[in-house]
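Asks: Take a look at the structures below.
No value in this document is a laboratory result; all are computed from the given coordinates. Just so it is clear, the structure is predicted and the values come from calculations on it, not from any experiment. Cβ atoms are built from the backbone, for glycine too; each structure is taken alone.
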Structure I
Amino acid sequence: MSTAIPTDTSIKQRWTKRHLLGLEYLSAEEITMILDQAAEFKRLAEQGETKLGVLSGTVVANLFFEPSTRTRTSFGLAAKRLSADTVEFTASGSSLVKGETFIDTARNIEAMGVDQVVVRHSTPGAPHLLAQHLNTSVLNAGDGTHEHPTQALLDIFTIREHRGSLKGLTVALVGDISHSRVARSNIWGLKKLGARVIVCGPATLIPKHVERLGVEVATNLDKVLPELDCINLLRIQFERQRGGLFPSIAEYAHLFGMNGERMKRAKDDVVILAPGPINRGVEITPDVADGKHSVILDQVTNGLLIRMACLYLLHVDKASGETGT
């Protein structure tokens, strides 16, 4: 097991964030630092260095108040790859059902010697609230419809691997923009790194005034398809919708789903992403999901590296960092 710091020590002077609450609060340089650190971890893994000792003695608590498979597993494995100990928490069966508050639950877990808290919650701003009440570093693993920073970082990292610089690329976020925390984090990150961003979907699933974030809006995928270098297919968030916002799933798939016919009209080197879980036959057909342009499994692999990078960077100088808000 390697115990060496896997990057140059100047990172301690350049990284100043105590918390990672969203890409809205990071500069282009800070986002690039995370991507570069993830790339370094990937290089080490390819050399057989899959277990690093840099977080030995650190305790990471995963506080998930919403269901999760990929994100939760990825954070847990990332902590273990860095030799941290982990505490796994789920809301069901906890003292929350007895009336204990969200903050008291987190503070009690912190009192057990936790150094970093990874939190997912259905309420926008929940990680920000914890950051105000805890002395430990807080990492946002998704808060309602607000942000999901590590998902956007792994999306951007995957695009960078396949296309190089983000600057000048045209990236479309297609689907349920209104209810997607992934969309918001991607918009912040992609714009800061110089990409042109188009949000595309039914008008009922696109927030009013979203153009103020510096994006373009399209309600016809076929019209913008030939311009796109990367297409990120967002899941329809049925669990967050409060009514029928489009006539049928079949119509949505017809108008906005990526299928073989649309792939013929896309750029030859187009990159297809999807944050998952994917709904085959809705946002994407199986032939596209499993095809040569798809990088969906690369995203999952890269998610581990990005979360390792985030845990590591929050660890290197947490005592003197800023709040990140």
Structure II
Amino acid sequence: MRANSLTKGERSFKRANIISKTFFITFNILLILYAASFLYLVFWCLMNSVKDSFYAAYYPFRLPDKLFFSNFSYAWSKISITQWNGVLQKNVTYTYWNMFFYSVCFSVGMTIMSIFTPFLAAYILARYKFPGRNFLFSMAIFIMVLPAMASLASSLYIRKQLGIYDNMLFHMITAYGGFEGNFLLLYGVAKGLSGDYAEAAKMDGAGNHTIMYRIFLPMMLPTMGALFVIGFLGSWNDYMTIITYLPSTPNLAYGVYLFKENATVNQISLPIMLSAYLIIALPTIIVWTCSQKLIRGMAVVGGLKG
């Protein structure tokens, strides 16, 4: 009977192992196909950006018989916009480098604020016990559930009344509170860190600020580094915020948006348009590629001695 029982157990184990392997292989195949679909779109964009307008219009899925790299230089020269500047009270022409500068400032500043302010709120709620802690956490969840567009009108009105509308610096400072976006993820990371590090630091005379900035902040840097890369890419492609709040400081995303909207009027062909897209996307590709090793290498090595 025991031998038969073991045989049934082994069969059940093998069956479960086969099911788990099948699921794992199927899931990975789906992920590969999903990634391949995005890679094909990039390849299609690159392939058609070096065609002439006729070949791209009639044979969009064929490889080019002749390469027109001049499309990129032409698109580069055309990526510029002229619009009213509310600060200078006159029409201003913005070139690629003007918009590139605004893109870098906007993306870096907005991403830092979107991580640092939730970090402060998440760390305090995760590491300290005080009256009203559960209420603040519940309020944070409630704020994240509310649709962002519901506060658009009031946000514009308040910024104009305070005189900070169309000001990138003040927009960065006031755009994020402590309970948006990355709060839950940073809260979970801070909650999972061992409190023994703080106790050991207190025995050496460290205060609360020292413990937060010199012990727990470095331990959370890998997560914050990954969030920075993702947030940077999202801010780089954000043109709605520029249109709504910062029309006098257009970024590249806003520039290529107007470039696309005026393509018919300016007689911009599909290859030129795709070339402009690739030029705008090149900085984000470089950031994403260079950040892989950085994120993997931002590992904090530490431990406690018994």
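Asks: For the read-out distance in nm of label points 7 Å out along Cα→Cβ at positions 115 and 139, a value of 2.7 was computed from one structure; give its label from I, II. Intermediate values should be presented prior to the final figure.
Replies: Values: I: 1.2; II: 2.7.
Derived from the structure labelled II.
Asks: When semi-axes √(5λ) of the Cα gyration tensor in Å, for residues 75-258 alone is computed for each of I, II, which one produces 34, 21, 14? Don't skip to the end; give the middle numbers.
Replies: Working: I: 34, 21, 14; II: 38, 19, 14.
Source structure for this number: I.
Asks: -11000 is what came out when helix-only ellipticity at 222 nm (-39500 (n - 2.57) for each DSSP H run of 4 or more, over all residues; to 500) was calculated for one structure; which of I, II is it? Numbers along the way, then the final one.
Replies: On the way: I: -11000; II: -23000.
Label of the originating structure: I.
Asks: Hey, another quick one. For which of I, II does relative contact order in percent (Cα under 8 Å, 6 or more apart), calculated from the coordinates, equal 28? Can you show the working numbers first?
Replies: Working: I: 23; II: 28.
The read-out comes from structure II.
Asks: Out of I, II, which one gives 0.99 for Cα Rg over 2.2 N^0.38 Å as computed from the coordinates?
Replies: Working: I: 0.99; II: 1.35.
Only one of I, II returns 0.99 for Cα Rg over 2.2 N^0.38 Å, namely I.
Asks: Among the shown structures I, II, from which was the value 0.35 of FRET efficiency 1/(1 + (r/R0)^6) of positions 131 and 235 (r between Cβ atoms, R0 = 25 Å, to 0.05) calculated?
Replies: Values: I: 0.35; II: 0.10.
Computed on structure I.
Asks: One of I, II was used to compute FRET efficiency 1/(1 + (r/R0)^6) of positions 83 and 251 (r between Cβ atoms, R0 = 30 Å, to 0.05), and the answer was 0.05. Which one was it? Mind showing how you got there, number by number?
Replies: Details: I: 0.05; II: 1.00.
Label of the source structure: I.
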